[in-house]
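Read through the structures below before going on.
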Structure I
């Protein structure tokens, strides 16, 4: 996914890669591109990096005070208590680009599944639960309980708060640490979420917060699968 998006982003800048580039920081990406004779000015390099991470339109959404306050809050919630519920919810959110990638990223035992079918696949592997979107530009999660949802909500809100006080290059470095994993920092970047003032959050801190969110989601998914295997509801 990273490689395909990187090629497309460079093509929009009138550039072409001769070989694959693996980068785990903005400086690493710049060095890898220079090795192939691709030289970009700073803003173009940032555009390419965000696009390769899945964000082709950085800072094109202007937040109001209300939408800014809701960035880390629950946006959508659906009960998934039966196969019929799973089918209905799958149809409703079939057009959501990140639904399947987010749910599958923490469930490596499931095969690649289209968005229309992924909720049913998750339910089959874990039991009934709740499908939720954490923030308008946040992650999709499937949880067994309200307590689990609240735990993931706190983890995501911590990332949103830290990202608001990070320099753009720090956010890019953190996101590039795992270029082939769905990036929550890249999704936030569609908005002008960054607050003015002296940046406080380091790349390592941002990366740790995002990793903590995904680790918690995966731990919950494994627990749900285990309960399903032992017949516990």
Structure II
């Protein structure tokens, strides 16, 4: 019988053991994914492994999000992280680190040393790139069409959502947490970007914000009706 491929759970447990990751994480398994999860500062920080398009290889990624906010099955309130575009040698050819998968462990065989090295070098910095919900809210506000990015030590962080949807999510997060500074930044941004045309949407930034507010409002735990429509009413009175 051919050696069996390691399960995602076993692979993640091995990465915790060998890559200096905190032992406080728990492995969550669902129909769609298996992830090593850390929860602190109101954020859900997860490391996933999943099959590469090329058989026998795996990839890994980090997502950080706010649990229990947003539309079911979407990437609302979530951010992603990418590795530096550094050249690496794989199978005797030069490629980019982020474009190269890793051997999936099988049987009693070794874990790909490149996987160990990269997870040890980058995963913790990616998992804790954002300190708390305040920083997440400001990252959600980055960009004016596509999502904006932050960089630190070669790691790039960006929201999964584009900038108009990210603004709606930032406003919700501000009102949920009582972050009045973030609320003001989010509410004033459509006026600052009123003439910006969002590529792929066919309208202005404020119109795109209104569209995404309509999609998200049925699931919002706070009132965001002041974002609806291209002609927004004046700021809410407190």
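Okay, here's what the table says:
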quantity	calculated
Parent structure of the calculated result 3.6, given that distance in nm of label points 7 Å out along Cα→Cβ at positions 128 and 144 is the read-out and I, II the choices	II
Source structure (of I, II) for distance in nm of label points 7 Å out along Cα→Cβ at positions 16 and 160, computed value 4.3	I
Read-out helix-only ellipticity at 222 nm (-39500 (n - 2.57) for each DSSP H run of 4 or more, over all residues; to 500), computed value -16500, structure in I, II	I
Top of I, II by volume of the Cα convex hull per residue in Å³, largest first	II
Top of I, II by relative contact order in percent (Cα under 8 Å, 6 or more apart), largest first	I
Comparison of I, II by FRET efficiency 1/(1 + (r/R0)^6) of positions 48 and 168 (r between Cβ atoms, R0 = 25 Å, to 0.05) - largest value held by	I
Comparison of I, II by distance in nm of label points 7 Å out along Cα→Cβ at positions 176 and 216 - largest value held by	I
Which of I, II leads on distance in nm of label points 7 Å out along Cα→Cβ at positions 72 and 208, largest value	II
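Throughout, read-outs are computed from the coordinates displayed, never taken from laboratory work. Since we're looking at a predicted model, the values are computed, not measured. Cβ atoms are built from the backbone, for glycine too; each structure is taken alone.
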